[in-house]
Structure 1
Amino acid sequence: MNNGIIFDIKRYSIHDGPGIRTTFFLKGCPLSCWWCHNPEGMSSQPILVRHSNRCIGCGRCIESCSTGAWSRSTEGRLSYDRRKCTLCGKCADACPSAAIEIAGKEMSPGDVFLEAKKDIPFYDQSGGGVTFSGGEPLLQIRFLLACLHKMQEEEIHTAVDTSGYCEESTILDAAKIADLFLFDIKHIDPKKHEYYTGVSNHIILSNLKKLDETLARRGRGRINIRMPLIPGINDDSENLEAVAKLSASLKTLSGVNILPYHSTGEGKYRNLGMEYKMGNVLPPQDKKIAEALDIFRSQNIEAAKGG
């Protein structure tokens, strides 16, 4: 079977490729970027998310749980033990305030198409389509390819939002079908890349080059470089100029999007019991964003601020 695990579906997206799009977020990622705003997508398996700020303390989670994962302390506070949880979802169904959710559900390519089909009128009017993001969608390559084929049969434009960290054959298999790759470049320095993401960028840069060569040879498919702009990590001129030079060398480049860092995902880390490593890092100032865009535009690259 080619079923996959999806943890979110975002409709009417305007930042994940051309036009109005439906973005499907696939679970699992080989990177562990400090600034990731979808930490619930890192694990390849479904995970329980607890929204403590929504909890009204009614205790229905305890009543619905047969494994003892939920309990109440002597002080009256609800506590959750992930080790005992089977992710059956009964507590989420019982919660009246939507304070509990299971991030990740199994879907078939047919299920994905039925969801996308609802938005076809928006694609037709805007030149949009479907984007597969994550996590890292190439981790679920069989499921992704099946979904891409479904969309291709219906002439729906497809985009794959990827870190590029995978086997070369994997990304080239996707290149046979996908119309656009939203390719993340986080840092050009391999040591800094590994420090902040957990992996070296050697495979990523190699795959980018091979992907570009393959798309150019076939005469179809484009690459859009997406770069998160993170103060104190990758916003220095040396790094920006190196990424701009790399981008300008691509034969199939459609443009570059600068994605300003934001801390809106910080609360998710608390809800998941995970460490948020970004501390008090603030979003980049407008002046810095403009300077970054100018560096790319000086290489005759169509560059824009992304969402």
Structure 2
Amino acid sequence: MEKTLEAKPTPIKNKKVSYAKWGIIFIIPFFVAYLIFTLYPQILTIVYSFTEYRMTGTEFIGPSFVGFKNYALLFTPNDNGEIMILKCLWNTIIMWVMGAVVQLIFSLLLALFFTSTRLNLKCTGFFKSVFYMPNLIMATAFALLFYGIFNSVGPINQILQAFGWTTSNIDFITGYVWSARGLVATMNFLMWFGNTTILLMAGIMGIDESLFESARVDGASSTRVFFDITLPLLKPILVYVVITSMIGGLQMYDVPSVLSKGRGTPNNTTKTLVMLLNDYMSGNRNYGVAGAIAVILFIITAIFSVIVFKSISKKEK
């Protein structure tokens, strides 16, 4: 009796699909764009800051290596005895602090108000949209609006004269230092407080609700809950908000430039570091000195960021 030979089924190999290479393939365009359009220009800026590279008429001079000559030029007093880069740095810090402090306090109060479980407010999504809307308006348009309202013949002057509070036109933009700086700070506050509020609301909503309930059961007041629970657990978001706000403040350009027509009036008290850089880029066309300003701005931003990070995220005993 013959035995029939049955074919043995071939074992099926478990093929594992590797997706690692696809992740690398998808991120390659980002790195290529970053190397070409970000890293390479940054390296060139550092290199040009040590060279004489400027334009006279229609002719380019350089680039030729001059060492730290551009940096020394920036810290040399002008005819009025002022070191412009230090003055512009001081102007930038003052206008940023004036807007950022009010913005942070106001945004934190709004975030606490709209995330309160006791109040249980409705339509918070609508209010988020309303708060964020000023951020969608171009800074240039915002500055032009304020220029039209607060110039010497604008509606603010007309209202003040109609109520008899003044008999002459007040030049808020070019006549008084602190009114001009205050307008710049106010515009920055109005444009960015909505974004800060949303970030802080997200941070507060990420805190475990059981911690607040336990504190209430123990009889903790709202002030104690804020300083002992909310604020310590909100520190990572606060560090992010303050550092990003500081970076944006040090790079302030469009609002004071449009408001003062690029002159930093009155008496260069609203001229920022980036406005000074733009003077050398488009006015004097001295790309070596402009590169030196960019490098100094980068160093200042890095130092301030480390200081803010260390001071806010300091561990408590």
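Work out which structure the value 18.9 belongs to, where mean count of other Cβ atoms within 10 Å over residues 172-179 was derived from one of 1, 2.
Working: 1: 18.9; 2: 16.1.
Only structure 1 yields this read-out.
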field: For 2, 9, 10, 13, 14, 14, 14, 11, 7, 3, 1, 1, 0 (P(r) over Cα pairs in 5 Å bins from 0, in percent, for residues 76-179 alone, calculated) the corresponding structure among 1, 2
entry: 2
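Determine which structure produced the value 1.00 for FRET efficiency 1/(1 + (r/R0)^6) of positions 164 and 204 (r between Cβ atoms, R0 = 35 Å, to 0.05), calculated from the coordinates; the candidates are 1, 2. Can you show the working numbers first?
Numbers: 1: 1.00; 2: 0.15.
The read-out was computed on structure 1.
1, 2: which one has distance in nm of label points 7 Å out along Cα→Cβ at positions 148 and 292, as calculated, at 4.2? Can you show the working numbers first?
Values: 1: 2.8; 2: 4.2.
The read-out was computed on structure 2.
Thinking of 1, 2, which structure, once helix-only ellipticity at 222 nm (-39500 (n - 2.57) for each DSSP H run of 4 or more, over all residues; to 500) is computed, gives back -19000?
Working: 1: -9500; 2: -19000.
Comparing all candidates, it corresponds to 2.
Given a computed value of 26 for relative contact order in percent (Cα under 8 Å, 6 or more apart), which structure among 1, 2 does it belong to?
Working: 1: 18; 2: 26.
Value 26 for relative contact order in percent (Cα under 8 Å, 6 or more apart) corresponds to 2 out of 1, 2.
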Source structure (of 1, 2) for log10 I(q)/I(0) by the Debye sum over Cα atoms at q = 0.07, 0.08, 0.16 Å⁻¹, computed value -0.45, -0.56, -1.33: 2
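Taken together, the values in this text are just the output of simple stated rules run on the coordinates, not laboratory data. Only a predicted model underlies this, so the values are computations on that prediction, with no experimental measurement involved. Cβ atoms are built from the backbone, for glycine too; each structure is taken alone.
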